[in-house]
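Down below are the structures I want you to see.
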Structure P
């Protein structure tokens, strides 16, 4: 746990230094204590810590994620990536009508894998062949997967293969990505009439994209049993921190050495 906490602290501080963001000089949490492996003697109260976390701009959160993603793409043994999404509900189904956040209708989505409706967001993510996240995007639950794929940066190396399920079938997008030297391999299904894939190709796509399902399972295991939040930003921060915690776990395993 000490190694994990120290790794997170050092990475965060170095990225903030690069971005030129300085902490308040009255801050009671210093890196000196972290170096001594005593971590923090003066701990902020829960309310004060929450207020400080909410003041962190999203550019800092994204910078930490991009820093880790850069390493993951550099050590990726092959050029295979997988994309998918998973729902994160902000409340129980029987409390949707009583919710005080995510009030817009676009946050009411349908989780096909669980065959039920939910209120919240979808986390759209691209992972390497080893399950390391390299791109993530939060969108309302009602937004379709293929529409989000149009908006993603897809900052992956040329000649990469992007494996996906049938929700990402879009011939126009496939042609555009092909011009950018990225091959989108989405499952066609047995009812496909155009650009039909062979059973061998379908099995290969299913096998390659299983890693993204495993990644989602590991990330959701890091979630709290129930999310406690008062604002939409607080909800998004908790979800994003779980993704960062999963990414940092690869560093602690020594996989980047």
Structure Q
């Protein structure tokens, strides 16, 4: 068994290593972690893009509980604008490939940091949303969940308890949804193969999931256009777009 600090792995622009496909064909449990890079291929800007989500705004002005308390109307209307933009975006081949990949394994979980709902739209079933979903609302006071469309003359709408509704997202300074992170760690510890796809591996606690999987002997695969903080730990690093690589991976598993 290789130490997690000095694994044998290859970095390449063409998939796949001779070890990966045979392991996948025998695997019973697979976990995939996805990040903003997967959605970026559908046209959704990442936080770190020069023209990205926060290009004209400071995060503390729109994505914190304090910002909502100061100006709930402004925050609600900005997210309403974001929702309308996201509705024009469609899943890309990477999203669809992950939905298809789910059918190959008895145990398969997709853990995503993305809030756009594109994995669900593409057909993925077993999805854990670490940072919430922009197409849902919740009460700022009692945490009751509401659908995206809420009939109300007030902006923001109000919950039955009288509290303001807000997007069901994890804002800066907030904890992740109760139970979701714990379940993600449990799955990472127990899986045979762990994929880190389209994520910078900088946003914690999600960035620690592939490390957790590797510590428990999972075969760690990273798919990303560039190397990241966890590349040196991976058993295989595949440099490229997930929308190009993942469909090839699915094809490699289909019996000829």
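Only the coordinates and a few stated rules stand behind these numbers; no lab work does. Just so it is clear, the model here is predicted, and its values are computed rather than measured. Cβ atoms are built from the backbone, for glycine too; each structure is taken alone.
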Re helix-only ellipticity at 222 nm (-39500 (n - 2.57) for each DSSP H run of 4 or more, over all residues; to 500): value -13000 computed from one entry in P, Q; matching entry is structure P
Among the shown structures P, Q, from which was the value 7, 26, 34, 24, 9, 0 of P(r) over Cα pairs in 5 Å bins from 0, in percent, for residues 191-230 alone calculated? Q
Assuming 19 is relative contact order in percent (Cα under 8 Å, 6 or more apart) as calculated from a single structure, say which of P, Q it is. P
Value 2.0, calculated as distance in nm of label points 7 Å out along Cα→Cβ at positions 79 and 207, assigned to which of P, Q: P
If Cα extents along the principal axes in Å is computed to be 65, 49, 28, which of P, Q is the source? P
